[in-house]
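Following this line, the structures themselves.
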Structure I
Amino acid sequence: MVRNRMTRRRFMQGAAAAGAAMLVPAGRVLGANETVRVAIIGLGGKGTQHVAEFLKIPGVRVVAVSDVDTARIEPALKRLEGKARGEQDPRRILDDKDVDAVVIATPNHWHTLLTVLACQAGKDVYVEKPISHCIWEGRKAVEAARKYKRIVQSGTQQRSDPGVIAAAADLQKGVYGKVQWVHSMWYRHRKPIGKITKPTPIPPTVNYDLYCGPAPKTPLRRARLHYDWHWFWAFGNGDMGNLMPHLTDDVRHLLAWDDVPTRVMSVGGRFGWDDDGETPNTHWALMLRGGLPVIIEFRDLPFSTKRGAISVYRRFGKSFRFTNLVKCEGGVVAVTRGGGWAYDNEGKKVKRYDGDGGRGHTANFIKAVRSRKVSDLAADIELGHYCAIMCHQANISHRVGAKAGIGQVRDRVKGYEEALETLNQMVKHLGANEIDLAKEKPTLGPWLTYDFKAERFTGEHAAAANKLVKDTYRAPYVVPETV
C-alpha cells in the first residue's frame, strides 16, 4: 500500500524526529547471517534497476520503496509481491527502525540532503552519482558518514569493474611508461526536449513540493517532469554530472590520485537545439593536475544530420565512443566499464582487460554493511565526492564563461596537444551537424584555480566561481552547515 503524501507540517515533524536521531544513530549491528533490510528511494530507471539488483543479493530484503510520484510506486510494489511498503515521502522511511540501509536514486538536488538525513537516522547509504549537486554539499555528505559511522557507497560502479582494476594496477606499476595525458569521453545521441509556451501542469500523482525539495519551487517549465530535470541547473548537472562522474572516478582510480585537478577551463554549448534545456549538449574541459593534462568530454549530438549514429573519436587508427584514453610513453590504454585494451605506439593490441561493468558493486556495499569496515567499500563516499568535484569544476567554468570564437578557443589551448585535437574534432563534429560556429559560438570558460584543501576557487574569476560552490536552499529542505 502507498502511504499518501505528507503535509508541510508533518514534514517538519519528520525533520524534528531526524534531529533527535542525530544524537544517537539508530542502526542495528548485523550478524553475518542476518537479513539486511533495504529501502529504495527514487523509482525512475536507475531506482527500478536497483530494486532488481538488490533482490538478487543473498541475505537482502527490499522492505520499502519511495518516490514523490505515486504512479511509480505501485509497479515497484507489484514487483516486490506485496512484501514491501511504499511511501511518497522518504522521511517516513528514514524514521523506520525496520530499515537498515537506503539506496538513493532521486534527482541530483536531493542526493546530499537525503544522505545526511539517512546517516543521522542511523542508516547506511548507497547514493547514486553525482553524490552532490554542488561542491560544498559533497563535503557535508562525507562529514555525515564519518560522524555517524555509517557505511556510504557512491554509485560509481566502475570502481568494482575487474578490467578497470587490472588496468589501474598496470598503469601504476609503469608497465606502459610515464603517463603523458588522459582523455575521458562519453558520446551519446540525445534529442532536444521540446519547447513550451506556458507552465506544464503537475501530474496529480506527484507531490511537487517534495519534488522540488531543496530547489526553488517554481512552475514546471518543461514538457516532461521526469528525467529531463537533468538539463536544468536547479535539479541536475547536465551530462557533465550525469555521465562523467563514472569517468572522472576512473581517472582518479587509474592514476591513484588522492586529490583533484587544481586548474580547469572548459568549452561547450547547447548547439542546434531550440528547446527549454539549460545545460550543454557538447562540453569538454581541460584540467591540469601538476603538469598532467586531463580532458573530460561528452557529446550528445549524433554523428551527423544525415546519419543517426553516435559520434566517434578518431585517433590512433581507432574509433572510440566511451572510454578513458590514457596516453603513455609506450602506447595507450583505452579502458572503462566493461574493460578495454592496451595498444602499443603502432596501434597493435598488447593486452586485453576483461571487465563486467562493475556488477558486483551493490554486493560490495552489502559486504561492507555487514563488516562495518569502510575499507571494504569499493567506492566510499569520499571517492564519490572527489569525482563529483571534477564534474562541478567543469560546469562552473562553463557557467562563468562567455561566448568566444573558435580562434580564441584555439589560442587558449595551444600548447596542449590533445586539447587541440579535441577542439578540431569538436569543430568537425558540429560542422557535420550543420552548426555554424560563427553564429552559434561556444562558451569558453576561463582558467580557474582550485584550492583542494579549502574546496574553493582562488585567484582570477574566483569570486564568480565561488558563488556556484554552494547552493541556496529552500526551507525546510536545507542541507545543514553542521551535520
Structure II
Amino acid sequence: MGEQSSAEERAARGKAVRKQVPLESHAEFRVSASRDPVGLLTGQAEGRVPELVPIRHGRMLVSPFSFYRGAALIMAADLAQTAATGLSVQLCGDAHLSNFGAYASPERRLVFDINDFDETLPGSFEWDVKRLATSFVVAGRDNGFSAKRCRSVVLDAVRSYRETMREFAGQPILAVWYARLDIEDVVAHYRATLSSAERKRRKADLKAAEAQLAKAHTRDNLQAIGKLTTVVDGSRRIVSDPPLVVPVADLASVDSAVVLDRLQELVTGYRDTLQADRRHLLDHFRLTDAAHKVVGVGSVGTRAWILLLEATVEDEALLLQAKQAGPSALTDYAAPSEHVNQGERVVVGQRLMQAASDIFLGWLRAETADGEQDYYVRQLRDWKMSADIEDLNPEAMKLYARLCGWTLARAHARSGDRFAIASYLGKSDRFDHAVTDFATTYADQNDRDHTALANAVTTGRVQAHTGV
C-alpha cells in the first residue's frame, strides 16, 4: 500500500468518525448528578505534603482562572462524560494557556511551545482543545473582556488549531517534526504585517514584546544561580525562603549530609536516562546543595527539589529541578500509560509533543520512608518566558490564542494521525463554534466550582492558606 493511499484511508477514517461524533456534538456539556468537584480536589491531597495542601487550595481561591489551573482532574472527569472521537494523540492533559511559553532550544533559539506535561497521557485530541479553549474564556473574563470579545479569542484559538492541522496533513512527517515557532521570527513577522499606522498605534505593545524577549535571554542558569544561591563561608548555598524554598540544612529531623549523599545517588541514577553526550556533560558537575521548593498551583503539595550542582571550575554551576510525578489526572479517564515510572511517562510525553526539549530532561525513582516516589528532572530556568495573562488586552490575547492553537496542533500532528484528525475537522468552522460554545458553558461551571471551593473553606470542609 502506497503512502498516498494510506493517507487517503486515514482521511476516510476521520470522515467516518464525523458521522458517529458530529462536529456539533462538541458543544454539549451535561452535569452528572454525582458530580463533586471539591471531593475530587480533596482526594488529590493523598500522597502530597500535608502542610502544603492548604497553600494549593489558597492559590486556587485567588480567581476563577487560578482555580481552573488547578482543576485538571475535575475537567478530566467532566470530559469523560462527553462524546469522544477516539482519534488518539499524546495529550498534554492540562493544555490551558498558562502552560504555553517560551524557552531556549538546544540551538539557543527562543522557541514557543507547551511547557507542562504533568498530566500527559494518550487520549482523544479534542480534550486538549476544549481545555485550551475554556482557559481563554476564563482568563478573558478575569481580564474584564466582554462575552463577545471572549468568544472572538476562543474562535481564533480553535480555528488556528483546525487550519494548522489541515496544513500539517498536507506535509511530510519530517516537515511536521521539524516545525517550531521561533519567537523572534514571530514578532518580526507580526511587525511586518502591520501598516505604518498600525505599527504606530501598537507601538507600546511591540515595545513591551521586545522588552520581554530581551528579559527572557537574561533568565538563564547564571541568573537563577545569582538569585537563588549565595556564598556562605566560601561555599555556595541555596537561599532559604520558607515555606516556598527550604534548604536541606533547614529541614527538621534530617541529617543534611545523609540527605545529600542519597540525592547524589539519585542524580547518578537519573544520569542513566540521558543520552550519552549529555551524560558526559553532567559528569562535569557534582551535587553540593538541595532545597525543597513549592511550585505552581495544581502541583502544590507534590514534592519538588532544587538541586545545586557545581563544577570543578570555580563559579561554574548548574541548577536542576526534580519534580515529583504522580499518576496523571487523566488516569481514570484516558488510555493507560505504558510507563511504570511516572517521571518517565512525563518525559516521554514531553519529548513526543515538544519541538525541542531541555537537554537535561530525564527521570528517576526514589525509595523513601513514604514508599517509592517518581520524579522528572530538568533545568530550573533556561530563557524561560511566559505571558503575563492578566496584562493581555483582547488583541494581544487573540494573537496569543493563535500561537497556542498552532502549537497544540503541531504537538498532536507529531503524536497522532494528522490525516484522520484534519479530515474529521473539515474545512468549515462548525468545530470552531461548537468548541467555543462548550468553552463558554464550561467557564460558567468553573465559576460555580470556584464558588463551591470558597464555600467549602468557609464551612471548614477544606483548609486553605492564602497569600503564599
Re distance in nm of label points 7 Å out along Cα→Cβ at positions 139 and 347: value 4.7 computed from one entry in I, II; matching entry is structure I
Determine which structure produced the value 21.1 for mean count of other Cβ atoms within 10 Å over residues 99-106, calculated from the coordinates; the candidates are I, II.
-> II
Given that relative contact order in percent (Cα under 8 Å, 6 or more apart), derived from a single structure, equals 32, which label among I, II identifies that structure?
-> II
When FRET efficiency 1/(1 + (r/R0)^6) of positions 259 and 387 (r between Cβ atoms, R0 = 41 Å, to 0.05) is calculated, the result is 1.00; to which of the structures I, II does this value belong?
-> I
I, II: which one has Cα Rg over 2.2 N^0.38 Å, for residues 131-338 alone, as calculated, at 1.37?
-> II
Given that helix-only ellipticity at 222 nm (-39500 (n - 2.57) for each DSSP H run of 4 or more, over all residues; to 500), derived from a single structure, equals -9500, which label among I, II identifies that structure?
-> I
Computed 22.3, 67 for Rg and Dmax of the Cα atoms in Å - originating structure among I, II = I
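Rule-based calculations on the coordinates, nothing more; no lab input. Everything quoted here is computed from the prediction, not taken from an experiment. Cβ atoms are built from the backbone, for glycine too; each structure is taken alone.
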